[in-house]
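Below: a set of structures, written as structure tokens.
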Structure P
Amino acid sequence: MTGSVIHIEQAGFLTTLQDAGREGFLQLGVSKGGAMDQQSAALANILIGNHETEAVMEITQSPHRFRFLKDTVVAFTGGGLQPQLHDKPIHLYQPVFITANAVVELKQQLPGFRLYMAVAGGYKSDSFLNSHSTYLLVKAGGHHGRPIKKEDLLLIRNPLNELQKNLFAVLQSGATMKLNYPIPSFATNIIRVIKGIEWDAMDDLSQTAFSASTFLVSPQSNRMGYRLTGTALKTEQPCDIISSAVTQGTVQLTPSGEMIILMADGQTVGGYPRIAQVCAVDLPVLAQKKPADEIHFQLISLEQAEELYLNAAKQLNNIKQTIQQLYAG
């Protein structure tokens, strides 16, 4: 499959190409970037036989319409929007065959905020610092370093591998491939965290309020960070720290008492107290939150966080092995 495969007839307010992010440049002040919901992005690729780090389309909840110019195998994961073909819902979390000239619309809202669409062969996109993720700050990577917009044409990057050719033939015949995978729920507002390096800088009342209160995602939130509103937290005394390392999921406490959670495009160092760190296993859940959504923090131990992460990684690897066996023909 060569040439243009998708014509963008309508694009939402922030849709970009994102992969697993760029590694090894944090010391230079370059954010890792990549998909906000790495779990959904990886799964979309795995479902159609791509490498799990291949670039996918990250679609923020808003109306979209795509015309497929060639027969294509795709997979949708994540949340926020229900894909439709001929006014019928397209199943999420399974490979789907889209015929040439078909129009896929995204307008019905679902729980969550970000939908991911992978295409067999991956999207042809620009590379920047060993990643095909769109880096909006410097206008590099992805699709010309910018969001997808109306009239864009997207191309396939790689020829189909043997597994994908088998899958293509099966789906083209009218068969479906349904996998027994537990579809994640984005309705939960519980975000598990471990104590941060400056946790003890907070006074006792604030430490209690951190877990007992419900916070809201502020409209002043984006791929760089989520600002939370709600109960104001305080430190025992003014706490300006030397700018120190931060990462995705770091919860910072500002002098105003509001918290900021750093996200995929967040900075690499910061001078606010790092009171908590979102567990890696819950970063995908957090990434699916939109402005006005509630968040309730649950403190767990580092050992519990590690166990949860390893279990999630094992589950994803099991799905990958199952799919490789199914698609082998």
Structure Q
Amino acid sequence: MTPPGPPARNILVTGSAGHLGEALMRTLPLAGYSPLGLDIKPSPFTEFVGSIADRDFVRTCMRNVDAIVHTATLHKPHVVTHRRQDFIDTNVTGTLNLLEEAVAAGIGVFIFTSTTSVFGRALTPAPGDPAAWITEDVTPVPRNIYGVTKVTAENLCELVHRDRGLACLILRTSRFFPEADDRKETRDAFADANVKVNEFLYRRADIEDVASAHVRALERAGSIGFGRYIVSATTPLTRDDLGDLRTDAPGVVRHRVPDYEHAYAAHGWRMFPTIDRVYVNDKARRELGWKPRYDFAHVLGRISAGDDFRSPLARAIGSKNYHDVVFEDGPYPT
């Protein structure tokens, strides 16, 4: 069992009203930390209500803080509903405000929640090419303003670390949201739970594991200094599978996890016919000492036993949604 962090250590959590923010506000006290929530929206988990784009407001939140976990962001679902300038203001200016005010306040650790979406076009192989094996060595090719601003914020973290010595770890998280898939063809072809369990093979993590990765990052940041890490469920797939994943994903999964079809049959589920990328979490497990629990085998065991495949934390938080309105053609416009 991982030793808890120092008792009563104050952690400022930005985006505390959001999905990951709430998860951290619930999880950090169990690891011996005292989280303080910051969000633009009031919530039971928010002490400071205001925008991270407001430098003066950010400065007032730094008193008696030992470390920052920065999850606040405009997300991919906001690309259609918000201006590019809004993304710059929140994801770039907001991050810079937090970094510089952290340095000014003498705060020693900064954990930045990024996203595997930064890889963008690098995630989509050309027709006939094998699936992409995504490690931290892959160069991001952002697809939209969300990806551009998250890469920029990552680079600001690295710059402030190099220039000012602030320990900064960047966690590139894969999908952990509970909302339905944004692609209509996927929603029409597969049950929602079927989609999410399929994704644990290559591009999804449970919120409990994402939160535990942030706790491990807090514990390890001082000794590491700076690093980028992919946070996703541990895959049973290998580099040898990449070619066949594009043409016969069910056959590959049958070879790697022989009992999956039996568990799926009870629910009338199917594997995706093709898989185009595989996220690899080896570096996070090795350097952070992170031990994710919710991989494909684990969730398969839960559904075989008739249990909910989600963690208790995921069930407690539920769905946050990204907008205050309901869209006719999906969970958010694309």
Work out the source of 0.70 here, i.e. which of P, Q gives that when FRET efficiency 1/(1 + (r/R0)^6) of positions 126 and 238 (r between Cβ atoms, R0 = 25 Å, to 0.05) is computed.
Q
Read-out mean count of other Cβ atoms within 10 Å over residues 30-37, computed value 19.6, structure in P, Q
Q
Out of P, Q, which structure matches -6000 when helix-only ellipticity at 222 nm (-39500 (n - 2.57) for each DSSP H run of 4 or more, over all residues; to 500) is calculated?
P
Taking FRET efficiency 1/(1 + (r/R0)^6) of positions 182 and 198 (r between Cβ atoms, R0 = 25 Å, to 0.05) as the criterion, which structure among P, Q has the greatest value?
Q
Any idea which of P, Q comes out highest on FRET efficiency 1/(1 + (r/R0)^6) of positions 102 and 214 (r between Cβ atoms, R0 = 41 Å, to 0.05)?
Q
From which structure (P, Q) was mean count of other Cβ atoms within 10 Å over residues 134-141 calculated, if the value obtained is 19.4?
P
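We did not get these values from a lab; they are worked out from the coordinates using the rules stated. Everything quoted here is computed from the prediction, not taken from an experiment. Cβ atoms are built from the backbone, for glycine too; each structure is taken alone.
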